[in-house]
Structure 1
Amino acid sequence: MQTEKVIKHIVDWLKEYVQKSGTKGFVIGISGGIDSAVTSTLCALSGYPVLCLEMPIHQEEKQVSRAGGHIKWLKDKYGNISSQSVDLSPVFDSLVNSLPAVPKEEDRFMTLANTRARLRMTTLYYFAGLKGFLVAGTGNKVEDFGVGFYTKYGDGGVDLSPIADLLKTEVYEIAAQLGIIEEIQQAPPTDGLWGDDRTDEDQIGASYPELEWAMLVDEEGKKPEDFTGRQKTVLTIYRRLNRANKHKMTPIPRCKIPPSLK
């Protein structure tokens, strides 16, 4: 990949989008992960104001530390960065205590994880509305259009997606070119929605390079039965998640009324 040219292409696209939309800049949630680090840096390179939000909800200390480290790095490097930390833990606790309990433990954990993401989305749009900014998404290609590994109307609720056509491994290439702090480049990918240190691979059952391979062979029309061992397992995981999360990747279904009924 021609990383320098890709960076320039994305930055030019961001500039053009802001100009055409009549907005003033970007707001982005900083998680301490590689995707938000790369996206916020690309937004910073546009020259427009960038508001970085930390929104911890009973967060692992390591994630909070990495997020803070990245924001400091951004501020030291660019003059168009501001930041704010909003502790959403009390809001989250209050909401959960006001709702009926989820009987199954597995369902409860997933429901609460998605609730975290949706609270953060609401907060991002609060600040976007105040400042006339765009909410910049941090999803990459394999997450957003491969396995659908994001929360619908949570981290999937954004105005634009600068890195949505980059595979995860390509995001790391861009990160290295941009000089993102080493701690973030080396940290195992995690969505940070569980209040512990579980990684994306722990949740999915496959690494991102494996999922990228599966995405490619799935597009070629190959099936799990065409493979054995680990490859068969990974392709099975990919196709299961792709089918289950297809509703996130397609427009909202509309019930169209025949003209004869109107």
Structure 2
Amino acid sequence: MTGAVTGAMTEPRKIRITTFKERKKRGEKIAMLTAYDATMAGILDRAGVDALLVGDSLGMVIMGEESTLPVTMDIMVHHTRAVVRGTKRALVVADMPFLSYQINPEETLRNAGRLMQEGGAEAVKLEGGQSPEVIRRLVDAGIPVMGHVGLLPQSVHQLGGYLMQGRSEADAERLVAEAAAIAEAGAFAIVLESIPAVLAARITREIDAPTIGIGAGANCSGQVLVSYDAFGLFDGFVPPFVKQYAQLGETMTRAAGAYIEDVRTGRFPAP
């Protein structure tokens, strides 16, 4: 019996935010991947992944944009709904896109509500440590929130690029304080992106909420990767911390080439 199936049988039938907390207490890792459509979501869900992030990274890997900034609420609702339709067991978390939670509390609540009510998400994710009050308001309204500190893709222009964060002592202390404030506000988990492994380990020790690392070392409570990076489907830049488990893009290119050749030579369709 495979590990994925075994894991699916030993956990609750449906992964909940409480499963994350229980996993951290037991010292068991959380596996998370991105998904943007029902077909991919179904494949990853059957594999036994714990959570699916409908990331605004779809702006780059699906839409072909240079950043996540062009992604709108309507786009996020559309893709979240598709992922939910393909998922039975994994927890579905949807990114709140750029300017969907920075303007005012009322609009933030309305947009998060759309991701859950129209999109079917079971939690939302917000970037940045400036948002404890926002997180508290959403949690009080019954909306589970995942935080996100470190490299913030929505702030790429302000940060000067996709650079590792928390390298200086001052920046490290700031990120520790941000993560603690987000956890105190009620976030059920926090993504730590592109920060030194020793800093990620410290944050994981010092806060109660589980941490989900991406380019943050092995000592987080779990890990998340962009599935298009992990499976070799994205043609653009792949971060050096990504482990590529397959080269499906090359496989699909060869398969498409074989189909084209069959059509042109008359081998397909066969009699």
Structure 3
Amino acid sequence: MIRSAFLLLFAFPAIALEYPHVTAEPQKTGWPLTADERAYVVDKPEHDRRPGRESNKHLPQLWPQVPTAGHFGGDSWLRLHEAHVKTVQQNQGPIDVLLVGDSITIQWGDSWKKNFPDLKAVNIGIGGDKTQNVLWRLDHGGVEGLQPKAIVLMIGNNNMFFTPETSIQAAAKGIEMCLKNLREKFPTASIIVAKILPAHTPGNRFYEDIKKTNAALDPLKIDSDPNVKVLDLWPDFTNADGTIKKALFTPDNIHLSPAGYALYAERLKPLLALK
């Protein structure tokens, strides 16, 4: 009887989240993938699976908010996801922190261990991921069976490549949708949404669109949920004139140096004061 109650309490919740568009994807959720879904993901480049493509419509405003698997190098992206699924399956049950995002998340590496040696964390970052790719992974085995006390979400940087088509507001709503997905799956977890870090230089479109996307998150009031905290790192990573603090970044002016991760960790620590 106790075992039955335990299984009921921690059963992975069914997807109830409604997306603003239904694509032609054969398997909307679940793991493992069917043969049809794997072929759909691997054989079709991502632009052929975007919302609207199934009806020959151009709907870029929906791209960031609807799950779409990533794609590079044949099945390379899917193999990265499969590796994360395996890690998740090896860490079933309670963990302290779930890290969700793109390359900035996966590159925590030794910096995470150095700054948070006592926290059991699972990191499911994938380089190049956009909000829609994270949504797909969350719905296809990417977190199933985990019980995180806290979740750190940082996503959106790669959506900036497409903001001239999608709009700034759509990119912000994509971040909000990732939060909604995580809240649906983990109703009691504390979730920290880190705004997108600055990149490049003031005046650069990428830089300016990141700044606008971060601002567009504010009217969405995502922290009206008492268990959601928004972490704005922009003031810590920029100088008074708006330029990025070079010592905190690698030479590409996007990714973080060890000093950058140390500062990120410093800002996270009070938010990850887990009981």
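What follows draws every value from the coordinates through simple rules; no lab data is involved. Just so it is clear, the model here is predicted, and its values are computed rather than measured. Cβ atoms are built from the backbone, for glycine too; each structure is taken alone.
Observations, loosely collected:
- Answer label among 1, 2, 3 for the case where distance in nm of label points 7 Å out along Cα→Cβ at positions 26 and 162, calculated from the coordinates, equals 2.3: 3
- Per distance in nm of label points 7 Å out along Cα→Cβ at positions 42 and 74, the highest-valued of structures 1, 2, 3: 2
- Looking at mean count of other Cβ atoms within 10 Å over residues 50-57 over structures 1, 2, 3, structure 2 comes out largest.
- With helix-only ellipticity at 222 nm (-39500 (n - 2.57) for each DSSP H run of 4 or more, over all residues; to 500) derived as -10500, matching label from 1, 2, 3: 3
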